[in-house]
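Some structures to go through are shown next.
Where a number appears in this text, it was derived from the coordinates with a stated rule and is not lab data. All of these numbers come straight from a predicted model, not from anything done at the bench. Cβ atoms are built from the backbone, for glycine too; each structure is taken alone.
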Structure P
Amino acid sequence: MEIFYGKCGIGRIKLKLEPIGKCSRCRKNSAIIEIRYAKQKLCQSCFNNFFINRIRRVVEEFKMFNKNERVAVSGGKDSVALLHALKMAFKDQDIFAFYINLGINYYSDHLEKKVIKLCEDLKIPLEIYNLKEKEGYTIDEFLITKYKDKMCSVCGTIKRNIFTLLSVKVNANVLATGHNLDDTVSTMMSLFLIGDFEAIRKLKPVLKPLLNGYPRKIKPLITTPEIEDLYYVSLNELPLQECSCPHGEITTIKQIKNWIDELEKTQPDIKFRLLSIFRKKIIPLYEKNLNEELEDIKACSICSMPSNSEICSKCKRVLELKEYKQKLEDLKIEIDYKELQKMLKENNVIVIDVRSSDEMNELKIENSINIPSEEIEKHLKNLLKFKKTHKIVLYCNSGRKSYALTIRLRNMGFKAYNLKDGILALNFSDYENLLSSSWSD
């Protein structure tokens with residue numbers, strides 16, 4: 001079995017599952033997954049039981065919820081396995097799912113369809129919150145702000161606020177998020193290196209609500225490795241995310257995650273040991289010496305969500321975005337063929353075809369430069385020469401791959417644009433017009 005999965009900061013990854021001997025548990029079926037830290041090889045059925053039972057144990061150990069409570073689940077890319085496994089482990093539990101459409105091109109709509117399909121299959125009610133329709137902006141628009149190289153942070157701030165809002169709306173007692181073992185440990189390590197122990201404390205399995213009437217937040221996947229999350233989704237044929245978020249830049253946390261992955265090759269239980277050290281030693285030590293003065297939590301004057309200041313972090317960022325939008329005229333990230341045709345008449349335009357050799361067809365914009373997406377790193381030094389003087393237009397067959405690279409160049413300060421929906425969306429007359437508009441003519 002081959003698995004294709006889109007992972008933030010890494011892109012599309014490929015995994016292969018094949019027989020590796022007899023299952024360590026049932027001793028009958030062929031094992032296809034090795035759990036190195038547990039010294040076990042499991043078949044599909046035994047792995048599913050292993051995965052579901054672990055989530056059940058975590059929920060019960062930390063008293064995350066009881067049978068009479070409504071559990072809201074954030075229905076993003078990391079919560080597909082969580083939503084399904086919670087339903088399998090607690091069949092009679094009142095579960096409600098949320099999905100926030102963040103307006104990220106070539107990503108949010110794609111993921112929304114996956115979540116809808118999963119909730120229909122599980123017969124779980126779903127609340128969809130469209131950011132553009134509800135609040136008038138998208139995550140992509142933050143590329144024009146000072147947060148352009150901190151998009152993951154902005155996105156997380158906005159999602160946490162909205163998930164809390166939706167939980168209150170549906171009278172949920174608990175909000176479950178899909179943070180897994182890898183997410184938690186890498187974040188803890190990153191925060192440890194900058195001495196932010198208060199933020200580390202907030203990564204506990206259960207967080208009490210800041211104000212009465214709001215849900216407590218839980219992490220049922222806190223002891224589940226990320227790779228096992230992927231295995232569970234694939235083996236159970238759950239809606240799988242094939243494309244990664246175009247804003248998934250390589251952040252410090254992701255670099256630390258890669259470092260821990262390297263350690264894991266020789267120390268299979270390293271992630272569990274790190275989690276135990278933080279949870280059982282570092283956090284209790286910090287709390288023991290913590291000034292017991294209660295933080296002054298109030299309702300945000302704009303959205304009414306809990307905040308330690310008059311205006312919450314989410315609303316501050318949205319206000320800044322609105323100020324940027326009032327000052328700037330050109331907010332475009334994508335252009336259509338007519339806009340490209342007009343642009344090609346200028347002398348300061350570079351057009352880059354990011355398709356690989358096996359994606360190429362007879363359609364090609366004349367005088368465009370072919371730099372396959374996986375080779376863009378090698379050419380960044382040359383492109384930097386044109387950062388202040390030229391516009392850069394990228395295209396691929398569908399627009400999705402080139403959009404992710406456009407986002408990356410925008411983050412670096414380039415005047416970069418993506419050809420909307422790719423070159424295959426052009427009809428013949430559009431294509432002919434583009435060829436006749438070559439800037440070399």
Structure Q
Amino acid sequence: MRSTMSKKICIVGTGYVGMASAIGLAELGWSVVGYDIMTERIAGLRAGITPYRESGIDEPLRRHLASGALSFVTDLAAAVHDARIVILTVGTPSSSDGSADLSALRAATDALLRVPLAPSAVVVVRSTVPPGTTDALAGVLAGHARVIYAPEFLREGTALRDFLHPDRIVVGTESVGAATAYAALFEALEAPVLLTSRCNAELIKGVSNAFLALKISFANEIANLCEELGADAGDVLRGVGYDRRIGGAFLAPGIGFGGPCFEKDVKSLRCVAEGAGTGYELLGAVLRVNNAQPARVVETLARELGGLDGATIAVWGLAFKAGTDDVRDSLALRILGDLVERGARPVAYDPAVRTAVLPKGCRLAANALEAATGADALLVLTEWPSFREVEPVALARRLRRGLVVDGRNLLDPERFVAVGLRYRGVGRSVDPVQSSLAVAG
């Protein structure tokens with residue numbers, strides 16, 4: 001396939017998905033040109049400077065820049081010149097009503113109409129979109145390019161690794177030739193390829209994220225029940241997850257799901273279901289449970305302290321998950337706002353976040369122990385592994401009232417209780433039974 005098709009690929013958009021796609025395709029031997037309207041970002045990328053924290057991209061970015069396999073431009077005509085495949089990875093955030101904001105995608109499509117594309121060019125939409133979107137874009141680009149939808153299943157923090165080790169390649173198309181050209185990009189990965197309609201492919205992406213979000217909300221609801229019954233959600237959900245029909249992934253209780261994907265995609269799918277006149281009760285319940293969960297964690301803190309007014313709270317974690325510096329729609333920031341509204345003074349630390357727009361009354365600390373010094377309690381909001389390495393004795397010396405509320409169930413309760421700290425997790429027993437559950441065979 002490679003001998004008969006151009007090796008040049010154009011990526012429109014240099015966010016998390018665009019960067020992982022660009023570097024991943026370069027790793028697979030393709031020549032990639034990244035395009036973005038953000039001139040400062042492109043200048044940084046040309047210098048080998050990544051615009052955000054992401055594991056494993058710095059070295060291959062610099063290597064492929066040096067070899068010429070990867071380049072970045074702000075001229076769309078130059079970017080698409082001689083590129084047989086143009087991949088759109090622009091953002092599709094939530095609108096105020098929860099529907100997907102497709103303005104950036106439509107702008108990118110309109111821009112493609114104004115530049116000459118290669119003969120038989122294939123435009124690949126990888127942005128997350130509601131069903132029917134790519135069919136509409138295919139109508140707009142009719143006569144200019146064939147259009148397919150190929151969703152991404154990348155996690156921030158491990159995006160490049162996910163790109164190079166996919167569970168499946170989904171291709172939504174009305175053209176077998178276009179699908180073949182796109183699938184050939186990933187031939188070396190030997191991943192299963194699912195060929196389907198564009199609408200089906202769009203639903204596969206949205207439903208996948210909605211189901212993962214459902215598992216998180218389910219885990220939190222069970223954890224809340226366990227707290228009331230004096231049970232330990234860790235053991236309960238671990239025992240459930242050993243069932244191969246269910247699996248343990250995403251059955252981890254905590255503060256809920258945040259970030260730029262899950263909540264947005266559930267809201268979008270709910271809007272689609274509402275517009276189609278079908279039921280969306282389950283999707284609504286997923287969002288309601290998730291919206292309530294951060295408040296439960298704050299309430300635990302308030303109950304243990306006897307109120308939050310005037311309390312200094314050390315907060316470990318601002319990013320919506322470990323492995324990234326992304327604070328978009330982070331539940332940690334929502335919780336900070338709740339703490340401030342209730343009269344608390346949060347002092348936050350995150351190993352990846354150096355600057356962030358925090359609610360008035362919050363301040364950033366230089367390290368985890370500095371955040372805890374003189375605080376009444378500690379609240380853990382991001383599951384950074386480095387937080388586990390903090391010695392409980394050192395923490396106990398700094399906390400005035402000796403309270404740890406672990407919103408991620410990250411820390412070992414026994415170690416903290418052993419030095420006289422009060423530990424509260426999410427659905428966790430104060431002194432959990434460390435049992436080893438065997439898979440029933």
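Once distance in nm of label points 7 Å out along Cα→Cβ at positions 42 and 186 is calculated for all of P, Q, which comes out largest?
Q
On distance in nm of label points 7 Å out along Cα→Cβ at positions 106 and 362, which of the structures labelled P, Q is highest?
Working: P: 2.5; Q: 3.3.
The structure with the largest value is Q.
Which of P, Q yields 12.0 for mean count of other Cβ atoms within 10 Å over residues 282-289, as computed? Don't jump to the answer; show the numbers that get you there.
Working: P: 12.0; Q: 17.5.
For mean count of other Cβ atoms within 10 Å over residues 282-289, the value 12.0 is produced by structure P.
For mean projected area of the Cα convex hull in nm², which of the structures P, Q scores highest?
Values: P: 24.1; Q: 22.9.
If we compare mean projected area of the Cα convex hull in nm² over P, Q, the biggest value is for P.
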